[in-house]
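Read the figures in this text as sums done on the coordinates, not as results from a lab. Keep in mind it's a predicted model, so treat the numbers as computed, not measured. Cβ atoms are built from the backbone, for glycine too; each structure is taken alone.
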Structure 1
Amino acid sequence: MHKYPYIDVMRGVAVLMVVLVHVYNSFGAVWIPKEIGEFFIAGHYGVQLFFFASAFTIFNSYQSRYHKENTPNLNFFIRRFFRIAPLYYLAIIYYLYYNGLGPNYWSGGLPITTKGILMNISFTHGFSPTYMNSVVPGGWSIGLEMLFYAIVPALYLLLKNANRAVLFLSASLIIKILCDKLAYRYLAIANGFIFDQYLTFYLPYHLPVFVLGIIFYFYIVKGDKQVAWYSFALLAVLLIFDYIKHQIGVIANVKVGAIFFAVSVGLKYINHNNFLSKAIIYVGNISYSIYLCHFAVISFIVEYLHLPERFVAAHNYLWMLIWFIIVLIGSIALANTTTYFIEKPMQKLGNKLIRKSPHLPILK
């Protein structure tokens, strides 16, 4: 499978954006003016950039193996499980030990139960407003990724060309509206704020971004140059509709995804054989570990070093940069450890299992 360095650049930028917004929330939100704070808050779009890059990578990987393996679907799920689950399970253990089972912000004031832990272990916590993000900080996006993986084989069969992918982008907006109605009926909880957050975290809300990543796959890998024009024409129609309807939320992610598409097209034509690109690619290659580790680094600084009190008192943007660098360095150090002692060995184990089971039945 061909490697695309600008995809790793996207991952690196994405995780830097996520770390930035969480550093801001922990160290700067209380004093930074709202107008400037919006710049830092925009870092949460880094998760959606992850989704965009992930959809491209997954479709590229899936199609490159689909006709070469006896059991492509089963092998796909084995690879994905051993790529994501081991480190996530370690995160479950660590954060449960560190935070305990008591109520927290994301649990809506309810304690963590065995059900919530099991839902995180099985990656079904994306169906629960209470447990989507309350066991592992940022765990909502991991559950969402795994749910996307679950539908990839069906999407691969359905989206055979760019035209179908663009049509499905439109359909994803309708899917979001229908799923919202079902969520209000079957998943609504007493804590209205947490439920509202859930509706911006679950898969239907982010599905358009994934689909745009698939459209980018057709543009880059399949060489369908017209797909960019199809997508931008569709975006123009959606923006007009969005303006008329006063910024309805269902279209917001399409706009974000379209920006990622345009930026990614630009990145394709940039020479990444320079120090900055190589540094960002390095960060991108360990971005999954950084994502799960940086919450622990921030918590350690807040609780044990008591540095934020001095930082808040300083009200200095230089200190904001310093804390960002400290958190990033600490996260990279931890991520290197988890990548090379957990992620890579577990991926090798998954591939070994696939090689030793060449005649397992194909999953339809």
Structure 2
Amino acid sequence: MFSLGHYTSYMQVPFISFKSAHDKISKELLEKYSALIEKGDFILGEEVKKFEREYAHFSQTKYCIGISNGLDALKISLRALGIGSGDEVIVPAHTYIASIFAILEVGATPILVDPDRETYNITVATIAPAISGKTRAIIPVHLYGQPCDMEDIQKLATVHSLKIVEDNAQAQGASYRGKKTGSFGHINATSFYPSKNLGAMGDAGAITTDDEGLYQAAQTLRNMGSEIKYYHEVIGYNARLDTLQASVLNSKLPYLSEWNYQRHKVASKYLKNLKDCTSVSLPKTIPYAEHVYHLFVIRHSDREKLQHYLLQHGIQTLIHYPVATHLQPALRHLGYKKGDLPVTEEITETCLSLPIFPGLSDEQINFVSEKIIAFDK
């Protein structure tokens, strides 16, 4: 039973640690690295092909294309759909900025919309008013590991003949109504940045789809616009998944469900410990969704002071994200101003991400909880 004051006044709690996960695979990886060096299979090698097969199966899709990173995966997904200059793409304002950069990089216009205040995800209520005659696609971002309500979003997209590109970078293994995220859209992108639920040991990403035409288009675009070496059908990118990173992902993928379960246990303990802490807003999960808690994000009206207080007690936290995207200098040309997206601004001013990772101990979880409760006393 968790009780205030039971734990020592100081304990080191990192925001993230890879030790528990990497201890399981380090020996296997060293063997793979040696074999890879011996074989010299460095670009689009067997490990890439294997990962594409296995991740497609995991994602409940027909196809997977290994990509260099999440931004390139989003950009190529949009290009494969033919989205470009003159087109509008609806995207949440509260997201990692790569979701928006991808739209800009293909020449389209991002239309930023507020998320739901409690789930942090966009919904049909926020998407529908933003649809115009120029809208071609929606990018639902499964933020922090929670699925969007994809059933309603799919219905809305069908009515308006819009394409869906899921941004699944924070939600590998999450599901909605028993169906995996990354399998709802026409074509979908993810990132395997090291801190993701399924993380490489460097930059990596992937695209998933059930559409053979989109699969072939994405394959061509990721490899310099070429299907046959030195023959280039379109202007493409050097955006291939590295064989070395694919080998890491192949070793980690069999553990992903177990690691997501551990994240869920950590989140459940935080939710139980902090349920009576009225100063804190806790994450909410929509019905029929399986949240995989890439991040455990609370909100507090005095966020900076709380973060400093926790750091003084050895607890590392991060803010996802400290500046609303529409107020970032890089997006000033879009013409948004403070007050245009009030929910996004409110979240960015109050959100705080607590430590959550496989291997985080009950003692550490309780210590973090204790200090949050003590902060307001």
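Looking at structures 1, 2, which one was log10 I(q)/I(0) by the Debye sum over Cα atoms at q = 0.15, 0.18, 0.21 Å⁻¹, for residues 71-166 alone calculated from, given that it came out as -0.50, -0.73, -1.02?
2
For relative contact order in percent (Cα under 8 Å, 6 or more apart), which of 1, 2 scores largest?
Structure 1 gives the largest value of relative contact order in percent (Cα under 8 Å, 6 or more apart) among 1, 2.
State the single structure among 1, 2 that was used to calculate helix-only ellipticity at 222 nm (-39500 (n - 2.57) for each DSSP H run of 4 or more, over all residues; to 500), giving -11500.
Going label by label, the one that fits is 2.
For the read-out distance in nm of label points 7 Å out along Cα→Cβ at positions 79 and 279, a value of 5.0 was computed from one structure; give its label from 1, 2.
2
So FRET efficiency 1/(1 + (r/R0)^6) of positions 271 and 303 (r between Cβ atoms, R0 = 35 Å, to 0.05), computed for just one structure, reads 0.95; which one of 1, 2 is that?
2
Which structure, out of 1, 2, was distance in nm of label points 7 Å out along Cα→Cβ at positions 207 and 223 calculated from, if the result is 1.3?
Going label by label, the one that fits is 2.
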